[in-house]
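Okay, got some structures for you below.
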Structure I
Amino acid sequence: MTQLSEKIKLLGLANTAYAQGQPFMTDEEYDTLWREIREAQPDCPDLYHTSKDPSRPGHVPHKFPLLSPLKAFDSDDLKPFLARFKHATLQVQPKFDGIAAVVYNQGGRTPTGAKLLLVKSGDGYVGEDISHHLPDIKLPESVYNKPSTSVEILIPLSQWNPEWGMNPRNTTAGWINRSQIPHSGVLEAVDHDETAMSMDILPPHNLDDLQNFFLQLYSEWSTRYPMDGLMLKVADAKLRAQTGHNNRNYLWSLAWKPPIQAEWTTVVDIHWEVSRQGRIIPTVEYQPLKLCGTVNRYVTGNNAQWISDRKISTDTPILVGKAGEIIPRILEVAPRESNFPAPLPTNCPVCGSYLSEYGVHLTCTHPECVAQLVKTIAYFYSDKGMDLKSIGESMIERLLQNSIGYQILRRSPWALLDPVVYPHFVSVIYFVWGTPRTDTYLENLSHIQATKNPAHFIAALGLPNLAYKSALTCFQAFIGHKTYKNPTPAAINSFVLGVEKFKQAMSELKNFTLSELPTPAVKTYCITGTLSVPRGDMIDYLSQFGWQAMNQVSKNVDYLILGELPKVSTKLQKAQSLGVQTIKEEDIPNYLPLKEEPPDENHDQINSRS
């Protein structure tokens, strides 16, 4: 506890020092300290204040509070923001590493006629007037067209001289604290909202793609200005206003701040592997680098065309970047006149068949390629399919090396669900895997009996655009149930192929039992606000009546259940815009069918409070 108290005290000192323009630690050191305190004491008030002494001489109040954005240090921190704004256009911009301030235009709209006031951000409510430095700071044109402009005062890297200090941010703070800037024309104020370095991101927002895109942008933009991350913002001003804040953070903006590193290295070799779709995927091996605390030596080469276009071969210099837990990626390839691409393979590295060109990929189309069989069968038994534990690629590969195992699994990849119906298969499995592994597999097989339904089976086949939810929707529509989301044409095409394989499997499997297909929900609903009972209890109770909870409001939701609402409820606003019916918590019994209620504690608790 004493150690935590010392950390909180240090954070308070760092907050005050930053508000006064005298930072004594780097942003990376501050973020590390901030995260340690948040993990130990999430409600610590010092996490959300930048100063406790806003009334020093020379300070003036801000016209509007300047709150901090939310913070994301890894993918788990990023997911809630992306889920909340999954239908919104987002903007990604640099998170400049300088001194935050506001320029107030008190009259006039031209550089010669405007009366400007420059105030440091301070604690977000009161800041120090530093208008006397305005003649020595390059200002953006936007300050002459708006009543107030949030800016970052910094030294562009093109202007930076290492003789001035340890880093540009602390040097900027030191200069601003002086009565006069020692080097006129060096400092620049960059508009936080109207920076030229800004990219729109249209929905849908894929987490992996976004993080790799962020890494690419950071690598490019950080060569121009000091940065300590990226800003992710909702683009629409109206949605920003509706989203608002929680008195500590703006809820429509997020600072992405994982540890980011990039270093040059050289290519050692290129390895070619076969995917379950038959694509020949290059993996680039390079001289090992330590990035973000881990040693790395392999990175994806994307596809054959990508390798060829960039003339990547042995000894090619490449810039490899990594951000937090993101897999490393090649950010840049050094252009050299002597660069020649590595020779592309002409034959499958596994089965030896000639490769075909399909778009940017080299592809093995041989129907009996063992590499494709291994990946396809392993996918069938993975957690994305039938979830039969302990069945990985190496075990599948060993079975396929046996002639009987190969013949059975090539024709019937589902054979491991009921091995006794295939002649000699059980003996082969014991022979190849040995008794301990085979016994473990058979025990795990008993655990999934009657736990998976036909939609799980079809999704496990790994057909394009047909994950479990899509397979379930197609299956329910196929047998005549009303579905709340129409399947896509691509999913339907894959589903038709899957049904044929499903029929074949069901004619073969005699001892493996599937569960019944879930019945579509009678009603779908979403909850907003705080209920009088735990939300999980409410969901369990309503499930007894065939009601299905949804995470977000959409046109496919029947009801929005209202608890005690916050000042702004985006779910309620969206429900009103879509015409979704709202129900108060106490009125829920009026919408349930008349039936004998099950003697359930959740039911008694909810009914007594309704």
Structure II
Amino acid sequence: MPIRVLPEQLIHQIAAGEVVERPSSVVKELIENSLDAGAKQIAVEVEDGGVRLCRVRDDGGGIPRDELMLAVARHATSKIATIDDLERVGTLGFRGEALPSIASVSRLKIVSRTREADLAYALTADNGVYSDPAPSSHPVGTTVEVRELFFNVPARRKFLRAERTELQHLMRVVERLSLSRFDVGFTLSSGRKPVTTFARVESDEQRHARVAEVMGHDFVANALFIEHESLGMKLWGWICLPTFARAQPDLQYFYLNGRMLRDRTLANAARLGYQDVLFGGRHPAYLLFLELDPQLVDVNAHPAKLEVRFREGRLVHDFVFRTIERVLRDTRPGAHAPAPPASIETILDKAASNNMWPARGPEQSRFLLGVSEAPSAPYRAAPSVESAEVTTTDEQAPVDTPPLGFAIAQLHGVYILSQAPDGLILVDMHAAHERTLYERMKTAMADDAIATQPLLVPVLVQLTRADADLIEEHGESFKTLGLEIERSGPAAVQLRAIPTLLRRIDPSQLLQELLSELREHGTTRKLDERLNEMLGTMACHAAVRAHRNLSIAEMNALLREMERTVRADQCNHGRPTWTHVSMQDLDRLFLRGR
């Protein structure tokens, strides 16, 4: 066929294929327009899963009569005017494609009134044919009706699912957008029946209630609220404890300057923040909001605006990663109300003499347990089994009881039972000891240079010229990690030494993994992850095993060490190390007070 200019209607329908995938795509674009217009209340009404009708009503600033026709013209927008505006977009929409694209595949009606106008005006579009704005009745704000979606594109309509499925997509979009703006109220109804309602948030309690309604009450019960600001960036929101890890990444919500998005850089940063506390194959749950200068991010990277490009991707990645990692380091008993460390020199000597810890003497026991040599103020003496008194009221408990209380017994050689001021604490002794050993080993490795093992025969690795250049560029970084690499040709390198802990790993495969991460993120933590995996294995084998009888002194030594160890709330595999049963829980169990 000869080259020719496409008809205007076909151009709009092609553009609609990038913006409008299903009814939920329409609702997303219309809600974002409402938010940009300053709306504080947004109502969404749908019929037949949004195929027959999608109506979005808001109380925003409205559209003047003279601009209604422009609102449905391609590339017409009030949000940017110059290239400088494009480089610092602060609104959710800016391309001017949503309304004309929607109008090209549906029957559209817009009714709007500004605060200055006495009347509202309505505009209709049917198969790309627009009417002149006509007077109408409407409060201040805008209503957009989208009827018979894809009526003129039968092939696209066939891809739509059943009404229930499309309604579920609509619910997820409204829920996710409701989390982006807590100061806005949202309602969704289907067939004139309410589906979900989110009232405007005016307090922290209401904000938590909205999060719980969308993410689930279990999410909130297991979440830590974080807020950190540095380097011109701010990260705040909720991250769940590692013990709440999921089989799927279905509770991972990220917002950038109020824009919901899916971004590999941010997802990878969050995953790394959890790297030391999650079981293999599990996924963390979080709801996070990142704020930064709009000039540092390019939001014009995806038709649906779900992906972005950061101008300093590595800086953003490290900021998110370090923030999450720092918060998770404090997931230990009493982290939010730290108690002074106990003096347990006599306990250590007893533990070492009983050969409970995998060591040959007190000094090695101290190393494996991570006990400070500095003298410290003691707690009151830990009770023995014979003298332990089980109290039932907080008033009878000593005020200086440490976070994990004092051991009173061992259950089946697996769990430590400890008496806390307000109830009972159960500790998985193997999981707890494994975490304390692992953190101690990591600290020792960080303090000293990583031991390397020269290879008897250097391993020749064939690469592309670009990869060889990349390795040469980061040569010093590899060297600090215990890897000695030399370039041996335009597209080849020789691996001469590797970290001793990784001597049984295929060096060529390791190098390929490091390169893959280096190409994608500009930095590599694969080697750190591999080293930590080896340390974790060592700690697991060295930790005290189940069915090993411990003395009260040995159990208390482990409890005190847990209180000083970072990430002690879970073992290296993400399992919880301890749990608390309150007096209220026990009273309910035995029907006390009824």
For structures I, II, which has the highest computed value of distance in nm of label points 7 Å out along Cα→Cβ at positions 300 and 476?
II
Read-out mean count of other Cβ atoms within 10 Å over residues 284-291, computed value 16.9, structure in I, II:
I
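We did not get these values from a lab; they are worked out from the coordinates using the rules stated. Because the structure is predicted, anything quoted here is derived from the model rather than measured. Cβ atoms are built from the backbone, for glycine too; each structure is taken alone.
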